[in-house]
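Each in structure tokens, the structures are laid out below.
Derivation of every value follows stated rules applied to the coordinates shown; laboratory data play no part. What you see is a predicted model, and the numbers here were worked out from it, not measured in a lab. Cβ atoms are built from the backbone, for glycine too; each structure is taken alone.
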Structure I
Amino acid sequence: MRLLVDESLSTTVAALLRDGGHDAVHLTDLGLLGAPDPVVMAAAGDASRVLVSADTDFGELLAVGRHPGPSVVLLRRAPKRPELQARLLLTALGQVEAELTAGAVAVISPGWVRVRRLPVEPPG
């Protein structure tokens, strides 16, 4: 899977995702460290990459704008160590790959995964 790892996660997470067989790059690899969230989302979409982040703002941006993509993986309540974060992601990505390919937001936490198809309808 083609992944763009946000700055809310370590470059080590991107490296370990690559070691796990994914085509993963970190924002720093693209010179986008510190870029605004809409720019990061556009970069992921332009490169046909799933955005991987611990920043819930990306889910909100998708819902508010009712965007069809890019797909986003949100890591919630995850361990602090990059090695454990990567292990959690590697385990869950196989479960949600088809949904992410079709367009989805996947929230991954230890012990559970929730997926919502895009575009996300805001509450209310």
Structure II
Amino acid sequence: MKSKSWFIDFQYNPRKDQADDVRNILLIVATLIAAVTFQAGVNPPGGPDFYVFLVFNTVALSTSVLVIMSLTYKFPFHLEVLIATASMLATYASAIFAVTPGDSFRFRYILIAAVFPFVLREKKFILFPRN
């Protein structure tokens, strides 16, 4: 007898799950990721894998910001959320810039990581437009 996997009950089910509940859960998860990655970026660890950490941390932050902005689009106070998010990203960038040597070519990888989720989303939209 094969046992039923426990996580099937927690997976997204379009017949059972309401869109507003799914959006709220995604907003909570994206906000938690943004908070953790922002804090880690402002107080980064040292060591030989410093740039690897910064690149992946920046991808995580940018992706979570993209999710937050997408899920709050046309909501009340969307402009204020946009301003707060842009300010947070500017703070993150200034903290990263302060701890990263300015003459380092590796800084480019961090910039690429920051725009990667937005470019990926735009490419997907162009290749697979929604009706």
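For distance in nm of label points 7 Å out along Cα→Cβ at positions 6 and 38, which of I, II scores largest?
Numbers: I: 1.6; II: 3.4.
Structure II comes out on top.
For structures I, II, calculate distance in nm of label points 7 Å out along Cα→Cβ at positions 54 and 78 and state which one comes out highest. Write out the running numbers ahead of the final one.
Details: I: 0.8; II: 3.4.
The structure with the largest value is II.
Computing log10 I(q)/I(0) by the Debye sum over Cα atoms at q = 0.16, 0.26 Å⁻¹, for residues 22-85 alone gives -0.54, -1.29 for which of I, II?
Numbers: I: -0.54, -1.29; II: -0.56, -1.07.
Structure of origin is I.
If helix-only ellipticity at 222 nm (-39500 (n - 2.57) for each DSSP H run of 4 or more, over all residues; to 500) computes to -12500, which of I, II did it come from? Please list the in-between numbers first.
On the way: I: -12500; II: -23500.
Traced to structure I.
For Rg/Rh (Cα atoms, Kirkwood Rh), which of the structures I, II scores highest?
Values: I: 0.93; II: 1.06.
Checked I, II; max of Rg/Rh (Cα atoms, Kirkwood Rh) sits with II.
Relative contact order in percent (Cα under 8 Å, 6 or more apart) was computed and gave 25; which structure, I, II, did it come from?
Numbers: I: 25; II: 30.
So the calculation was done on I.
For which of I, II does distance in nm of label points 7 Å out along Cα→Cβ at positions 62 and 110, calculated from the coordinates, equal 2.4?
The correct label is I.
Which one of I, II has mean count of other Cβ atoms within 10 Å over residues 30-37, as calculated from the coordinates, equal to 16.6?
Clearly, the read-out refers to II.
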